[in-house]
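The following blocks contain the structures, represented as structure tokens.
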Structure P
Amino acid sequence: MRAFILISMILAFMPFANGQIVDTIYVQAVDIKIHTVLTKPENKKKLPLAIIIAGSGPTDLNGNQLTMSNNSLKYLSDALVKNQISTLRFDKRGIAGSAIKGLNEADLKIDNYANDVALLIKYFRHKGYPDVYVIGHSEGSLIGLIALQNIKAKGFVSVAGVGNSADILLKNQLKPKLPAEYYSKVEILIDSIKNGHNVKNVPPQLYSLFRPSVQPYLISWFGYDPARLLKNINCPVMIIQGDKDIQVDVEEAKILKSNSPDAELIIIKNMNHIFKTIEGDVQENVASYTNPDLPVNEDLVSSIVKFINGK
């Protein structure tokens, strides 16, 4: 684990009318100030703290991207705070409030994200939150698992996390979409990256996915087996998966469960990848990604609250 410096700057302090208090805090690591938002009920009790890790891509602490606003993480946080659980959301390094001027994409690895999570756990534990829980969404589940190899938490919740390594996921996603001859070349490319090699000749059609500057990240990402990592953490585990998730299959949650017999597995009916309840078809599902007014699934909230509060 890279060395880090624990410094924070509280830039905003605003009690909300609904009884929430929100602190905007910048936590200083060696090379970045991590933008975090601490939300807690308006009382003086020391409550459990849930650190929420966003999924892949340029997803901010609310669960949104520039072209996709759904407020999934914000609404999850609000619901947990209403149930007497403090939350910490944060922008991953290079994103939104944690933007880094002149960031070189080739220098970014998944371990950077995991180190930042470990830093946040240690920092807020030092600030008086002994009971820290980690909630990882999608790729955030893997990031949380990596972080928890070196630091303990009170509990871990994986939401839409995968059980296979990322190279296997990519193969499974690309194989049905590509002609057999073309896929065989892509498979060789993925295997080369898996073995730690940078590939220069990337097919133009897949350049955005395998461009040279992102390959160091892919090498670090492919190197981790989520199911194996889960075996190594020493805390209660809850695995949650929605059956209307069009990005992560229910089988991925079952793989995680098979490698952690004591973990609790919950399959939530009609919940999609971004925690929204979908009663209809794929069109409704896709539309929810850009609808910031839909609330998060109530069963998701009640499951996490029960896990953390023990009720």
Structure Q
Amino acid sequence: MSEALLGPGHYFGWGYDALADCLCGGFGVRPPFTLVWNDAQVAHGAIRDHFLLVLELMRRSGITVELKSPSTLDGVTGLDRRLAFGALVTSWVAGYTKAADLSAEPFADSWIVRGDQQDRQVERVVTDEAGTDWHVGKMWKGDWITVPTTAPDEMTARLMDAGLEMRPRETFMRRSLTDHPAPEPPAGYTIEVSREDVVIDVRLLFEGTEAASGRMAVVDSDAVPHRVFTTPAHRRQGLGSVVMGVLAREAAAAGAVDGLLFATADGLPLYRKLGWEIVSDVVIASNTKGKHDR
């Protein structure tokens, strides 16, 4: 592997940690690039678990790995599925933190999100649920953990067994923005659109007063809506659909192709009506009984 990455006769050390330092430590070789792994089935057959760890590390580091093997290797399809799912969650985090004006620090299987979110000052957003137990062990009192998962009941049981307080579940959703419904506002309502950097804000006004609003952050080809809200006096008139339609139109004009969002139980019917598809459940918990304050 060292010779493949660094050239004939080169050696960067022994084991997984040495490879991680080479790829992530700023020396040796810098992704992105493509690595063609000939006869990958030989390494897979000899050290299957280590093979999958190395393959995961390289793909997480931005390396395109082409496996030249006579047949599908056990575990690789599942790994690729996990990484693709994690990439979707990462895209959501990128847009969400921009829209909510929060900071986010990336790790191999998670993001640490910090900012003024009332009682949610530090939130661990897990991009690979396999590492959830490790993250739970690192949580301080007051920390939150958010886990997109296709096994929500099992994940809930794990978090409850760890002594965490469960919060309402949400739903991870996705939709193409190119054909997003865009209904016209009812009579008497006017649309106001503004944009600052990658964040688009939409307001619906009635006689000069805000009746509904929402925002959306565009990051690369993805867009994430945030704080879509209708004031109580103007509900049940489809204003949420109007706001989402304008946001989708403006985001598509800015280069976005797909929308990603975490829907609350209250917001889920709106997004289902607009054709958003469910990716997974989102299990959320907080550490209210931690032994140590931050």
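What follows draws every value from the coordinates through simple rules; no lab data is involved. Treat the numbers as computed from the prediction; the structure is a model and nothing was measured. Cβ atoms are built from the backbone, for glycine too; each structure is taken alone.
Here are the numbers for the structure shown:
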read-out: Highest-scoring label, criterion being FRET efficiency 1/(1 + (r/R0)^6) of positions 104 and 128 (r between Cβ atoms, R0 = 41 Å, to 0.05), among P, Q; value: Q
read-out: Winner on mean count of other Cβ atoms within 10 Å over residues 168-175 once structures P, Q are ranked, highest first; value: Q
read-out: With Cα extents along the principal axes in Å, for residues 160-199 alone derived as 52, 25, 24, matching label from P, Q; value: Q
read-out: Structure from which 6, 23, 27, 24, 14, 5, 2, 0 was derived, P(r) over Cα pairs in 10 Å bins from 0, in percent, options P, Q; value: Q
read-out: At a computed 1.9 (distance in nm of label points 7 Å out along Cα→Cβ at positions 144 and 240), which of P, Q; value: Q
